[in-house]
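In structure tokens below, several structures.
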Structure 1
Amino acid sequence: MTSKKRIAILGSTGSIGTNTLDVIRAHPERFEVVALTAAKQVERLAEQCVEFKPRVAVVSDAGSAKKLCELLLAKQVSTQVLYGPDALITAVLESDCDTVMAAIVGAAGLLPTLAAAKAGKRILLANKEALVMSGNLFMDAVRQGGGELLPIDSEHNAIFQCLPVHYSKSPSQHHGVEELWLTASGGPFRNTPIAELSQVTPEQACAHPNWVMGRKISVDSATMMNKGLEVIEAYWLFGLPIEKIQVLIHPQSVVHSMVRYCDGSVIAQMGQPDMRTPIAYGLAWPDRITAGVQSLSLTQQAALNFMEPDLQRFPCLSLAFQAGKQGGTAPVILNAANEIAVAAFLDNALQYLQIPEVVERVLNTTPPSTPSSLEDILEVDAKSRVLATDVIQRLHS
């Protein structure tokens, strides 16, 4: 038996993080947790530290760090406690990890994930923003660092499983791949009359019919911005033009994505809507291990339905395709404006249908540029957030 893989989990108290720990818990002979990070959920992080005893734990601020230290001292756990954005990079570079689960939602996960890429770690990417915001820079860092990048989003993980073993991003070596088909459940409002969407509450938007996710990503799933970000992510991961990446509504969430080949074949990856499957695949790749997921019974499926998305119902998806085709900093602008708009919606400061309105205004008033550095990207991100905040304020004036 080879030595244990040493895992750092960025965002260990979120749904991806807790599912990752669930898979690790079932395979103590294969994995060791060496770093855990969280923002504010100190009690849950303390429980994880007591169980897994990582070398390093990171929280967002000094107050949370003090509280975590007290909780761990009471349990006689010697985990080193750090705080702040720089500490996330420390958790990647100084914990002796070889594998990083990048599961921090939003732009906050960009810097530590980029540090992991430069350091040649195996990156299990559950953070879309690393590729949406800095696709070119990030992929260059992965190549130069010599590490591995494995997608954990169920759709990209499914495509990864459906591609040829020797697939190359070079157009001459696509091995007959013609199109990538990303499936989407359609969220909680796929059948809601459009006229009623203006009354949608945060609680309704967060009630996903198939997946258990955090609040921000649940809203993105409802608006299908999540799927739009996945289209941009797929472009960077798999090297096909945006025009060859399609989205299909698939309410059952059984077919997680598909690859269409030039000979007429379509290869699909199927399974229960449970994130532990792609997580286990990423943790153990190229091996397969049990994930604690119930087997899929096709005989119990009444039907599997597929349909094209209605862009009138899901304008955020259309905006994401627009940004993906524009390239440069357009996806940065899109992502930043969306994060601000969704946060305002979750705080009851913005209506549901105003989310795409804010994103569109910011996207259409900020000409995209070609970033040459991470600093350029972060500057565009910051300016776009300020502009989105101004747009929201004007909507209320």
Structure 2
Amino acid sequence: MAGDRQGDMAAPLDVLVGGGGYVGLSLGVALKQADPAMSVAVVDQRPRAALETDPRASAVAAAASRMLDQLGVWEEIAPHAQPMTEMIVTDSKLRDAVRPVFLTFDGEVEEGEPFAHMVPNGQMVAALSRRAEALGVELIAPDGVRDFAVGTGMVEVELASGTRRRARLLVAADGVRSRLRDLAGIQTVRWEYDQSGIVTTVRHERPHQGRAEEHFLPSGPFAILPLTGNRSSLVWSEKRAEADRLVKGDDFTFELELERRFGHHLGKITLEGPRHAFPLGLTLARSFVRPRFALAGDAAHGIHPIAGQGLNLGFKDVAALAEVLVEARRLGQDVGALDVLERYERWRRFDTFQMGVVTDVLNRLFSNDMDGVRAVRDVGLGLVDRMPSLKKFFIRQAAGLQGEAPRLLTGQPI
């Protein structure tokens, strides 16, 4: 650790969160709202303006939107959120003239409550930032955690600016390639898929009516996710070399390949915003906690986007960790003690592992062009489509409403 710098005399924090995206901010809001006496800071190396203008969008499940409502930000987010009223699944080859629909889902988990909304990331982060400030969460950006050392009763943190802070708990919410996780010495199980996810936004002539589409193509799933207005967000899985070629190539080639996959059912499509490609893989942390240290969000688990559950797993982490920490404080316990943090790990680890396995199997099952495998999976999709009770189970699972859920995800305060 560096010598004395500005901030050495600052009062110790209860919780310091490394990572100021939606996971880090929502954790800060959840803790401070439930326990106003708790001192919380969120630090991120990126300027806040960059975080609040992220052009991407995410699928926010019903349970997560209940949490955001409980945290006091959904009312601000809602005008920018597009409900998913229906979802269809197809399975075909790229050259097929017709894509038969094998599976459809009604978009409601309760009357008037869709199973998910598409929400612009920038709007979500901006709303959480404003709520965090209003509650008294200390927001530090641009800055980042350079190093930390666990001492007796405290973790001493050195920021990139040279400022030093002390906290009872450091939470890493700094993404799938978490530097804080590496500094803590936590190993991961990781393997790469020969795929990249291309993300962009398109505008189309005809309204989508809130319908989400997932087309299983030989190179991977191609998802069309409805946004407000006649716009859709695309999550396009492609072989890595081909994805790099498409993203780096000219607009004409990209739009031509996009149209082959998108189809003409929504009329003429035009790009609206940048296109990015990111490598796809599976990353699972071998441990979620250390003394005075915890992982949350993608720092704990990075999964394939085939089920659209990455963000929602992160919000489950937030809800569980906040509940564990607040209840520990109410019992007079140390929020950074290992036995407290292990309650969080036990709550979240199996669910995370299970979702990682499910997305891995689905990707391997559907990202191939073997006729025999295709026939079997299409029969399976057709059978599910004819079983309303099973469809209801799957839609509630996607909405985050199955199993034991933290209170925030049921819309209840901690």
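Here, each number is a calculation from the coordinates, and none is a lab measurement. Remember, it's a predicted structure, so these values are computed and weren't measured experimentally. Cβ atoms are built from the backbone, for glycine too; each structure is taken alone.
For distance in nm of label points 7 Å out along Cα→Cβ at positions 63 and 199, which of 1, 2 scores largest?
On the way: 1: 3.8; 2: 2.2.
Answer by largest value of distance in nm of label points 7 Å out along Cα→Cβ at positions 63 and 199: 1.
For distance in nm of label points 7 Å out along Cα→Cβ at positions 95 and 127, which structure out of 1, 2 has the highest calculated value?
On the way: 1: 1.2; 2: 4.6.
Largest value of distance in nm of label points 7 Å out along Cα→Cβ at positions 95 and 127: 2.
Given 22 as the derived value for relative contact order in percent (Cα under 8 Å, 6 or more apart), which of the supplied structures 1, 2 does it correspond to? The partial results should precede the final answer.
Details: 1: 14; 2: 22.
The value was obtained from structure 2.
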Matching -14000 (helix-only ellipticity at 222 nm (-39500 (n - 2.57) for each DSSP H run of 4 or more, over all residues; to 500), computed) against labels 1, 2 points to structure 1
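Of the structures 1, 2, report the one carrying the highest value of Cα Rg over 2.2 N^0.38 Å, for residues 87-174 alone. List each step's numbers first, then the result.
On the way: 1: 1.08; 2: 1.91.
Going through 1, 2 one by one, Cα Rg over 2.2 N^0.38 Å, for residues 87-174 alone is largest in 2.
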